[in-house]
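Structures for review follow.
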Structure 1
């Protein structure tokens, strides 16, 4: 006879209530609007949560009279969780197939990238490739099918959990709406619960007993652990060295807007320099007029303030720039002084970001 603690009962029932609430909410967003009564949807959500909080006490009291039924009832509630998760996750998979997710309104395509919120950036990115959406949908639908059978439950969880955790982190850190975040939290918690049902099998599989004998264990373990350490430390050292190749306090990376350009010809607005981008790895871009961009590369020495800019496009016919760049102490402005095509050039720039 299986013993079920009150904590197990409370956790299982409450999680079931959350999963059912998520199902009702996703149905409210999926069904045609004329079929949906918001009060009914939220009422069903409230009843599901109430059931999840109240029933454990009923179950506990009933278990004193019929203790032999505890295991069977636990399997029933766990089955509701599995079926609810499969139903909910598969809906999101089919939405991707039929183009009901990753939808970006046409007017949003005219917005500047810097003006987009994290949610719209996410929608733009994932909506760019329909085949990618199909792959995610295949994992969601295939994993949902596996959840419906006890023998393949663990395989379904291992397929779905990485996908759902990735979605959860995107929803949180890219600021997606509360409804999507709530759904991903509930679905991830449900999958984690099902995963922990097999924690003994998982420990035996991922953390098997060591096969090293006591006689050779110390020397072999030392060599292996040393090699393991190097496999992580060497990549860290390489990237750390590259990260600090440039003296960080003395870089000029940023977006700058022209404040003044003495002697420049402003009769043609398309020829007027308006903005300069200084990026990592020596990349830069000059913007003339509203949108005429010229890519270039630059080298800058923060110790003596020397800078050299080589243009790559059509503007190269006017000559490259060599001179000095003086950032202000607060980093909010930059003064360029040098020569381009044999002529003196002086620019005062204000940092935009």
Structure 2
């Protein structure tokens, strides 16, 4: 994974160049797949939820700090786990902004290769979103599209279940030491009355928390995956949101740059959820950009994305809508 992390740092710098050229207000955070189980008898605030990784000390400008002999100072940085954002001492907050030096961003991505054998990106994402919902961090913004990119050279190896407690409440229970598709099949064989599909699991434990945290707007979340060819779980998460899937075992530089281009150029608006007893009437859609009506047109107008329930602008309409006021109306039939 170390070689992948170096390529990742180089290629994600391309993302920042594209965002910078378009003067975008963005945030980039890094999560790891590590999960540290709580130690019995220890307070939650006294749990070491991190791994130690060798690094070089950087100042706020992203330059290596030198020792008395003029050599870069070695440090041991703490790489967060359990859904906490990775951070560095040089960062004012645990995420990248347009003002962050590229060298700090590159160091942030290098999270080491001494992680757990249980790779649980989905659990990390779930805990991260729960932290946002509980006001433990302010990374997510409800009005901004959230884009998740999974970089995984192996399959997800953790499965979550709800376990009923004696007092009637439920507590999450984690099943480890197996690949998620196999764990689902084993659980279905044991509990035929509580069967789960991979799609259902991803929708509930991965997509649903984001949708709730983002104000119930499915179009405000995209997922993409740079994964090994036999990876089913993270690939499927990308497919369910209309995302891109790339092969981590190949030279993904070109395709990843193309993905960055598409992300930087995307202008999309998530529509309000349709009422439970209502039906969305697509033909009633009307789109105004700075008060001027824009017609549906896959080349130079807008298209309706049924999967994410959102409007995406294309061609000349995209350029027109980039920094404009957008009004969208439609009918719901009971």
Structure 3
């Protein structure tokens, strides 16, 4: 019922969205974890970076945040820097620099987490994931990794398109975003490792004859960072999105071109409040919130808060347990 929460399986959700022409799947890190196990778990990502040397300030920020994700630690540094701004400007600047560095390390950590090679899933896994994505008109991912890159760029006819195409015949390693009038099936709201800004253009790297991971690592070594939205707060993330025509377009389509939204593998953490705001403000009437395990019929705190906000504005909210879902066909 509208304004109330019901709990069901994904099969029920699938049937519910069949009549919706503008359904959107919003996926978070849970999609990657369901294939790569602990490789993309924040605890392992933090450990890989720590081995290369985190500053003592950054280590302390992780302890204070009591979390393993980089953005929580970056938020601790950002907030501490803001408090000290009027008392110790030099220390305030140092803390803010450490906060920015942690956000930059996010991309490096995800690159390093990929298995040997380019981390391409098997053909069977790609086909299985493509079938899941085909349940929706559009897919919006918050993940930086390359797993969906391989699904999108597979030769499998069932795989979706992402709004990028060849822009210059002699540009061997990149294709360009087609612009806000493009109608892609897969979009990267928080950017991705294979997306870069080149002047006024947003480009996507392609494997071609060169290793995709190798290209990304080479660019990072030259201080050419991927287009990734990593920030200590939702406000900081929203600011990055606001500066990018491509990312702004993705967010606007969530708000204006969706009649049903389904979330999978996303925790709705405070750092993603800008996404929750967009869903609440959107035209959609049905929101299906996926949770990995429902404790006492309720999801984790961030998703529970989102469900309450949606119910208050009269949207129909459905909770479903993603624990038994086998997206990658493993």
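What follows is calculated from the coordinates using simple rules that are stated; it is not laboratory data. Please read these numbers as outputs of a predicted model, since none were measured by experiment. Cβ atoms are built from the backbone, for glycine too; each structure is taken alone.
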Ranking 1, 2, 3 by FRET efficiency 1/(1 + (r/R0)^6) of positions 204 and 276 (r between Cβ atoms, R0 = 30 Å, to 0.05), the structure that comes out highest: 2
Work out which structure the value -8000 belongs to, where helix-only ellipticity at 222 nm (-39500 (n - 2.57) for each DSSP H run of 4 or more, over all residues; to 500) was derived from one of 1, 2, 3. 2
By the measure relative contact order in percent (Cα under 8 Å, 6 or more apart), tell me the structure among 1, 2, 3 with the highest figure. 3
With Cα extents along the principal axes in Å coming out at 97, 75, 37, pick the structure among 1, 2, 3 it was computed from. 1
